Every structure is written in structure tokens, then in C-alpha cells.
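Trainee: Have a look at these structures, which come just after this line.
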Structure 1
Amino acid sequence: MLNILDLLGTIGGSILGLPGILGTALGMMTRNWLVAAGLGGLIGVLSPLILGGSHSTHVPITMTEYAVSIIVGVIAGLVGCAIRHKGATV
């Protein structure tokens, strides 16, 4: 069971980590909202597998980590797409 500080640390790490930054960048590459959300979600799924738990020390990747990473990736992709849309109208 996570306490509130662990949850905030997981969310902050995802926002500043690969799902947040790469999700925003991939979202800025497209003008389609669904594609941006899908690419962000894909990065959210892959990032715990790539950067998550240690296989040599058998540290598991929790479902909370997956859920936070996917949600942050989808939101970051949508934010990137919104930046692209707003930048195109200026």
C-alpha cells in the first residue's frame, strides 16, 4: 500500500521522466488527438519496462507505477497536441 508521499513521488517522477517529456514530444508531432493520446499511452506502457524495476535484484514493477505512467503519458500526449494546435493558430 502506497502512502501519499510515495504516490506523489511516483507521479512527479513520471511527469519529469520519460512518459512526460517524450509523451509531450510525440504529441507535438501530430495534430490528431487520438494518435497523440495513443503515442503517449504507448510510452507510458514502455517506460516502466525499460526504466522500471531491476531484473537482477528482482524488484517488481507495481500496477500503481504502470497506471501512473500510462495516465501521465496520455495526458502529456494530449498537452503536446494542444501545444501544436495552439501554435498553429498564432
Structure 2
Amino acid sequence: MDFIWQDDQLICQNEQQEMLGNIGFKMINDDQTYVIERTFVAEQARGQGLAKKMTVFFLEHAKAQNKTILPLCSYTQKYFAANPELEHLLFKQNK
């Protein structure tokens, strides 16, 4: 399984280069914040924890880049809710 950054998505593909899933995003805040818009897992890859693997990879990348996350995707929102230790990665809008 490989993770590939391509334009506005993180793609997960198998050894045959078939897309198994992706996380779609856009950048805001002068490219300092990832807005995660969707998490998709292909039907043949569902039930194997792929959404979690992609999310962990994505968040580790964001942390290494000192970026923040604005989760619009319902899966990513639930992941943050279940992992409060990651709250420091969340984008906090100045009021």
C-alpha cells in the first residue's frame, strides 16, 4: 500500500496502482491549514481500517509540517472527537 500526494488529495493505492481511497482537501490560512473535505474508501477496500490509516498518515504529515487541520469531513471530525490528544492540530480561527 502506497500513499501519494497529488494536487488536492492524498491517494492510497495498492501494489497494482489501483486507487483504494483518498482524502480530499484544500488549503487556507496562507497554506498553513488543511481543510479536509472528504475521506473516501473504494468498496473493495472497505472494512479494513483504510480510512483510519489514511487519516493517521495525513495527520502525521500535517504535524511534521507544523500545519493545522479544519475537518469538514464527518469521518475526520469523528476521528478528532475520539482522539482528544490531537486537539492541538485543530485550526482555531481568530475572532
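Trainee: Which one of 1, 2 has helix-only ellipticity at 222 nm (-39500 (n - 2.57) for each DSSP H run of 4 or more, over all residues; to 500), as calculated from the coordinates, equal to -26000? Before the final figure, lay out each step's value.
Mentor: Details: 1: -26000; 2: -8000.
Structure 1 accounts for this read-out.
Trainee: Thinking only about relative contact order in percent (Cα under 8 Å, 6 or more apart), which of 1, 2 has the largest value?
Mentor: Checked 1, 2; max of relative contact order in percent (Cα under 8 Å, 6 or more apart) sits with 1.
Trainee: In addition: For mean count of other Cβ atoms within 10 Å over residues 38-45, which of the structures 1, 2 scores highest?
Mentor: 1
Trainee: Name the one structure among 1, 2 that distance in nm of label points 7 Å out along Cα→Cβ at positions 6 and 62 of 0.3 was derived from.
Mentor: Answer by label: 1.
Throughout, read-outs are computed from the coordinates displayed, never taken from laboratory work. The shown structure was predicted, so the numbers you read here are calculated from the model rather than taken from an experiment. Cβ atoms are built from the backbone, for glycine too; each structure is taken alone.
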